[in-house]
Structure P
Amino acid sequence: MTSTAPVEAGQSAAELLDSVNSALARYVVLPTLDASYAITLWIAATHAQPAWAHAPRLVIRAPEKRCGKSRLLDLIEAMCHDPFITVNASTSSIYRSVTDDPPTLLVDEADTIFGPRAGQHEDLRGLLNAGHQRNRPIKRYNAETKQVESLPTFAMAALAGIGAMPGTIEDRAVIVRMRRRLPNESTAPFRHRRDRPALRELATQLNKWVRTSLDALELAVPDMPVEDRAADTWEPLVIIADHAGGDWPDRARAAVLALTAEHDADQETSLGVRLLTDCRAAFGDDAAVSTTSLLDRLKRDPEGPWAAHGPVGMTPAKLADYLREYDIRSGNVRFSDGSQAKGYKRVHFGDAWQRYCPTLNTNTPAAGTLLQLLPLEGDVA
């Protein structure tokens with residue numbers, strides 16, 4: 001599905017996206033070309049929100065101030081569809097603004113609406129979490145009408161802030177990690193009154209282009225280089241790229257792979273998966289390990305969290321609680337020396353290892369610190 005009709009006289013859809021991409025590069029230093037392409041496609045996708053089944057978030061995060069995230073949000077505001085900046089906006093006004101043809105929500109300093117001291121933003125967090133997928137309204141009771149109202153939440157949203165956003169946001173987002181400019185990296189100064197009109201003209205051209213093809217965009221089923229939730233998030237951007245043609249289909253898919261790989265590498269492993277992984281290393285090639293020996297091996301890993309897990313480190317009861325969630329339970333185990341003790345059998349971990357930490361072959365010892373430990377007395381090989 002390629003759009004070859006001119007957007008403006010003599011300009012193709014691919015060239016229009018090139019113009020948007022060039023505008024970004026003029027005013028802000030982005031970390032990679034893949035990030036620049038992703039933002040360009042995200043901006044274009046905001047103009048076709050009625051066509052999408054999912055509304056991808058755009059997370060613009062930085063480790064420190066003065067990394068260009070607010071300036072980037074200014075540029076997105078100028079080129080996206082119907083920008084709605086949430087600064088000083090009441091939550092009720094935001095909810096009432098989300099319609100079947102929603103605005104694009106823009107949240108600066110988004111890190112302040114998450115965390116233990118952000119209770120007053122609970123409704124906004126609910127909207128941002130629910131609004132990634134169509135037909136996920138929030139129910140509210142209207143005391144005046146004495147009726148339950150169904151408030152739509154579906155809308156694309158860009159969030160800029162310092163540090164990582166919650167997993168419920170980032171798992172549904174295109175993530176761009178900004179960084180402070182080097183002395184030899186220069187950008188043009190952005191002046192709202194002078195420069196925004198030209199960017200709004202790009203927004204007008206984007207809108208004219210995609211609004212003539214909403215039905216085709218809605219029916220498009222692109223080949224995706226990723227699966228599951230990542231595919232849901234990136235699909236609108238890839239559809240836009242395919243619709244534009246030129247180099248954009250290849251750029252889009254390369255950006256998908258690069259940015260999702262970066263996100264996956266940065267993901268913090270849950271404590272449960274970390275425990276499964278470390279148990280696999282602690283087992284080595286043993287068929288069974290006593291609970292006492294397993295805990296000792298886990299705690300002897302100098303880089304593991306288990307020795308400091310709780311006041312006295314990981315306990316048998318806590319270990320059992322964690323593993324029970326993965327349908328792994330301890331039992332009486334008879335060892336080769338004839339002794340018997342409470343412990344765990346390797347065979348009971350196999351399914352969980354394959355499902356949650358399948359990187360290594362579960363039939364062979366895992367590399368790592370724990371495998372250097374010698375079997376303790378009473379264990380069976």
Structure Q
Amino acid sequence: MESKVPVCLADFAQRARAVLPPEVWDYLDGGSGTEVTLEANRSALDRVGVLPRVLTGVATASLRTRLLGREYAMPVGVAPMAYQRLVHPDGEVGLANAARSADLPYLASILGSTPIEQVTATGAEVWFQLYWLRDRGLVTELLARVREAGCRALVVTVDVPVLGRRYRDLRNAFRLPPELVAANLPGGRDDLAHGGTPGVTAVSVTSGAAFAPALGWADLRWLAEHCELPLVVKGILDPADAARAVDAGARAVVVSNHGGRQLDGVPASATMLPEVVAAVGERCEVLLDSGVRGGLDVLRALALGAHGVLVGRPMLWALAAGGAAGASAGLALLADELRDALALAGCADPAAARTLRTVPLD
């Protein structure tokens with residue numbers, strides 16, 4: 001019998017699948033290719049064994065942490081995800097409100113279905129996620145817009161020169177409903193997302209038309225020089241790229257394979273995390289994205305050297321299942337799980353978790 005009250009984030013997945021149209025669930029749940037990397041993200045985290053410390057005198061663990069110079073309730077941010085009104089009318093505003101209530105950063109996607117001004121009006125700590133537009137002048141205009149809206153950081157995603165081939169979406173000829181638009185793109189630039197062609201995903205067509213495939217290190221340096229906000233580079237797997245991102249001006253990097261939605265067959269984010277941490281040292285903060293499904297995963301990431309994590313799909317599950325209230329419930333569950341995990345590992349706070357040893361589980 002299904003539990004009436006969700007006790008973990010996976011419970012929201014069952015509810016989300018029950019209420020979403022099959023093609024929308026596939027868009028949300030799927031990865032690229034044969035989904036090798038999508039599965040690897042979970043298996044890699046599940047193979048991380050954390051060595052708990054005992055007799056540490058910890059009665060209650062504190063979750064509070066600092067990211068980009070600001071204090072948050074726990075080392076977690078809501079990952080940037082496109083078109084959130086596709087899964088529930090509350091959309092980006094609902095999820096941002098949940099993040100605000102939980103005292104966590106909310107990362108707003110350039111492909112959000114709600115204007116960034118409405119998202120920041122919730123009072124949430126908003127970091128804006130950018131895909132590089134083909135027109136640099138439009139990038140400049142967008143930077144001014146997100147600063148004026150009150151965003152606290154800029155997150156540039158660098159692992160999407162083209163959209164990964166997502167077989168589920170191709171088979172479904174996935175397209176957006178006509179009332180759903182990318183509210184942060186210049187007007188009319190996502191019209192192609194509403195067309196339906198067999199064997200084609202309309203989202204990939206509109207992304208190809210709007211975003212520049214040839215982003216380079218010079219562009220990143222330009223961005224760091226022309227943006228007054230702290231710069232976060234998302235989509236790093238190679239430690240050499242992480243070090244170079246810091247040299248270009250990044251304040252933080254996100255070790256991410258885009259949730260298994262870009263190049264299939266790349267390593268799991270958790271696999272590469274320790275090497276990236278070693279490559280950047282103390283020069284920047286390191287976050288983990290892709291595959292995080294609960295508080296134990298946050299503990300694992302911290303023990304592997306991360307300063308925090310971004311949580312993506314589970315928040316859309318919770319949003320789809322219950323709107324803003326569901327998202328808040330999901331974040332509360334995540335906090336409870338992390339608090340228990342820290343206490344069981346003998347850690348007073350997230351900083352202590354970064355000193356734990358890990359061993360591979362067979």
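Please compute FRET efficiency 1/(1 + (r/R0)^6) of positions 207 and 247 (r between Cβ atoms, R0 = 25 Å, to 0.05) for structures P, Q and give me the label with the greatest value.
Sorting by FRET efficiency 1/(1 + (r/R0)^6) of positions 207 and 247 (r between Cβ atoms, R0 = 25 Å, to 0.05) in descending order puts P first.
Any idea which of P, Q comes out highest on mean count of other Cβ atoms within 10 Å over residues 79-86?
Answer by largest value of mean count of other Cβ atoms within 10 Å over residues 79-86: Q.
Please state which of the structures P, Q yields 11.9, 34 when Rg and Dmax of the Cα atoms in Å, for residues 271-350 alone is computed from it.
P
For relative contact order in percent (Cα under 8 Å, 6 or more apart), the calculated result is 27, so let me know which of P, Q that is.
It must be structure Q, since only it matches.
Quick check: 133 is what I get for volume of the Cα convex hull per residue in Å³, calculated from one of P, Q. Which structure matches?
Going through each structure in turn, the value belongs to Q.
Quick check on the output: 5.9 is distance in nm of label points 7 Å out along Cα→Cβ at positions 39 and 335, derived from one of P, Q. Which one produced it?
Structure of origin is P.
Each value in this text was obtained by applying a stated rule to the coordinates, not by laboratory testing. Note that the coordinates shown come from a computational prediction; the quantities given were computed from them, not determined experimentally. Cβ atoms are built from the backbone, for glycine too; each structure is taken alone.
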